[in-house]
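Chemist: Take a look at these structures.
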Structure 1
Amino acid sequence: MAFTFYDSSIVASNHVLDSLSRLIDIAEKQPNASTLPSARLADDMRPFSSQIHLASQAIERLLCRLHSRDHVPVEDKISTFDDMRQRIQSVHAELDATDRDAINKAGDEVSPTWLTPDMTVNMSGSAFAMGASMPNIFFHLSIAYAILRAEGVPIGKWDYIQPFMQYQLGKSS
């Protein structure tokens, strides 16, 4: 089967959630696990737990745009590893409920798209996904990884990348 917009947006988003889950599983086993949900790279940055929230919210915003519905932000109440897992499971379920053909079609559809509180522009679903959503989603995955590394969690590039390799290994979502 040919690689599609669905693969680059929905399947990739599922893999981001799998990568975050992998990082959470490793973090929870560390001696300093109780401090990790609130750990930050810098004082003016959001903590590890919020990186899970922000990545999942960006995925939900993408799904809303592709389904032509308004996004209703969810308050960031994540504070524990169980909260993180529940949030990831909830967003996984939303992704799994999407229709491949509908998403591929939505990638070509141009419509008014919210970018910031002061900016709405006409753009295709794929332009929004590849220009705003996916970079944002990967940013929060990267920051989550960096926070754990900075806190001494023994993770490496393979822990980040392995969930994305499922596609190449024939275990596609």
Structure 2
Amino acid sequence: MPKITFLGAGSTVFAKNLLGDILSYPELADSVISLHDIDAERLRTTEVVAHRIAGVLGVRPRIEAHLDRRAALKGADYAISMFQVAGYKPGTVVDFEIPKKYGLRQTIADTLGIGGIMRGLRTIPVLLDICHDMEKLCPDALFLNYVNPMVMNTWAINRARWSGVVPQQPPRCSLPN
């Protein structure tokens, strides 16, 4: 049975949609679903939702919830990142307010322009830490990145890999279609 780790599982609506899709496949219905978030309350909410989805679908995955990222990643076959460093407040708000202060209208602050760059600067170090953890704990896992800014994040992981910051054989990275 595959182990699928959700990094940022406190993004309950996003996790709910992914869980519904994943658990609807018979091949994945008995997976180990390893939920991780740094917010215990949000993690617990997603854990409850995961159990309800499994019940509605009539499947029996093993659902784990971890505040410790390394425990969630240990032995994973797949790792899905879906977190936002700094959350909406202050993160996204700052990404709009700072450019506005200098006369720049930021229409999308999670992938483009100054806001996207600021989000990338907050997120890239976390992603590199995840890659280091994965190299040690689940080196053959497939890493699926849903964290914005996607292009900057995957570019940074690839760049770090070839510069030696991340080991030469980091987890395989893939972007959703």
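Chemist: One of 1, 2 was used to compute Rg and Dmax of the Cα atoms in Å, for residues 25-96 alone, and the answer was 13.6, 45. Which one was it?
Modeler: Checking each candidate, the match is 1.
Chemist: When distance in nm of label points 7 Å out along Cα→Cβ at positions 9 and 33 is calculated, the result is 3.7; to which of the structures 1, 2 does this value belong?
Modeler: Traced to structure 1.
Chemist: Further, regarding this structure: Thinking only about relative contact order in percent (Cα under 8 Å, 6 or more apart), which of 1, 2 has the largest value?
Modeler: Comparing 1, 2, the top value of relative contact order in percent (Cα under 8 Å, 6 or more apart) belongs to 1.
Chemist: Given a value of 7.1 for mean projected area of the Cα convex hull in nm², for residues 65-152 alone, point me to the structure among 1, 2 it was derived from.
Modeler: 1
No lab work stands behind these numbers, since they all come straight from the coordinates. Quick caveat: nothing in here was measured; it's all calculated off a predicted structure. Cβ atoms are built from the backbone, for glycine too; each structure is taken alone.
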